[in-house]
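Visitor: Following this line, the structures themselves.
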Structure P
Amino acid sequence: MLTVDYERLDVRAGMRVLDLGCGEGRHTFEAYRRGAHVVAVDISAKDLATTRQWCSAIELAGEAPADATANAVRGDLRHLPFPDASFDRIIASEVLEHIPDDTAAIAEIERVLKPGGLAAVTVPRWWPERVCWALSDQYHANEGGHIRIYKADELAGKLAGVGLTHTGTDHAHALHSPYWWLKCAVGVERDAAVVRAYHKLLVWDLTDRPLVTRLAEQVLNPVLGKSVVLYLRKDKVAAHVGS
């Protein structure tokens, strides 16, 4: 389940791609299959182990070009272990809302992105997230949980403040908003029948990609999308006069 549009981010073979807060690797896998040299970063050793396992399976299945590479690195997004201007593309999906010092993490995104490079940053959308918080403290008030809710223009402003130009906005996962509202309403940890039924719908959507759910999300994403996606560009360094 991808939140980022890889065509819009223009991920191509041979590029160096950084997947920040990769989790179990869903965005890493797609970049790898497209022939990129991907580095997946997360704080969770368990999630990184899963990412490595699936990348190995993709390699063994021949689903990635032979010259593509995928590596998983444990790291702190506020202090990335990479030189300046190391990556052509950066993805930071559903991670900034977890980081107390998001300003440092945003500065690191700009630092390691090459001039002219593109980035996609996604976070939970403001109003669906507000509903979740209103319905349940357990949804967010836990170790490693969401510590803030962004408005899209606020996040765009923070990214612009470090030199990343906002080039476009998208929304994703409209069908997931009602699912999380249901979970929050009945209790995040409760195994309620209505939540199980809705989860089956989401699994069907993910595995079979039926036309009806694809069309529903396309129509509903602008209004109901659970995630907001900001696309960004790091401007090339201006040439010195007389050079």
Structure Q
Amino acid sequence: MLAGLACKQHARVRIDVRTVAVAAVVAAVVAEVGWIFFKAVLNKVNWPSAKARIPFPQLDVVTGKALQVGGVTIQRSAIFTVAALVVCAVLLWFFINRTRLGRGMQAVSQDPDTARLMGINVDRIIVVAFALGAVLAAIAGVSQGLQNNNIDFRMGFLAGLKAFTAAVLGGIGNVYGAVVGGLVLGVVEAMATQYIPGQFGGSTWKDVWAFVILILVLVFRPQGLLGARVVDRA
């Protein structure tokens, strides 16, 4: 009886080894055929260069002729950016303060463990937060593309640094602070470009002045313009 069980076990092991070997051979053949097909597609398709600047689609309503208000020239893309800012800020405020999901997001940001004990699906809140951030980033990318008329792979690097500067300037975690910080940063850059004389003025120095503002805020008011001071108690 024991010999029969041993023979069955040995036969099963042989079958398992044979199955694994067949599966490995089939996978190798499929991978090789797929690689040949992929190389053929790569060679036949005229792929655009990753370093090339790609023209952004233009809309006459948004990117048409600039408007003249008094002696001030206002680009239509700038009006679109400000309008998008207002709409997104209002909708974000309503979502965070007037919806159940938004209030759950505030609870998770304050104490995720306690929020989980209160019945809030923390994982769902995190997914919604990432999705919301992606939507807002897409709107910002469209605004920047309309202003620059071209897009490239590194266009968001400096914009991301400016966004971080604006968030720190207004107060990390404060929606209104981020809006105020962005507006203040833009006004400071414009005024520095126009009114600072000598070699430290002009458009080439506007990014420098933006980071000077960041350093000053971090030194003298690290909580930001609208941020609340947090005191740790033992």
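Visitor: Taking mean count of other Cβ atoms within 10 Å over residues 137-144 for each of P, Q, which is largest?
Guide: Of structures P, Q, the maximum of mean count of other Cβ atoms within 10 Å over residues 137-144 occurs in Q.
Visitor: Also, quick follow-up: Consider the structures P, Q: one of them gives 10.0 for mean count of other Cβ atoms within 10 Å over residues 33-40 as calculated from the coordinates. Say which.
Guide: Q
Visitor: Thinking of P, Q, which structure, once helix-only ellipticity at 222 nm (-39500 (n - 2.57) for each DSSP H run of 4 or more, over all residues; to 500) is computed, gives back -24000?
Guide: Here the read-out was taken from Q.
Visitor: With mean count of other Cβ atoms within 10 Å over residues 113-120 coming out at 12.4, pick the structure among P, Q it was computed from.
Guide: Answer by label: Q.
Visitor: Next question, about the same structure. Quick one: relative contact order in percent (Cα under 8 Å, 6 or more apart) came out at 20 when computed from one of P, Q, so which one is it? Don't jump to the answer; show the numbers that get you there.
Guide: Details: P: 20; Q: 16.
Only one of P, Q returns 20 for relative contact order in percent (Cα under 8 Å, 6 or more apart), namely P.
Visitor: A value of 67, 43, 35 was computed for Cα extents along the principal axes in Å; which of P, Q is the source structure?
Guide: P
No value in this document is a laboratory result; all are computed from the given coordinates. Given the structure is predicted, the values throughout are model-derived calculations rather than measurements. Cβ atoms are built from the backbone, for glycine too; each structure is taken alone.
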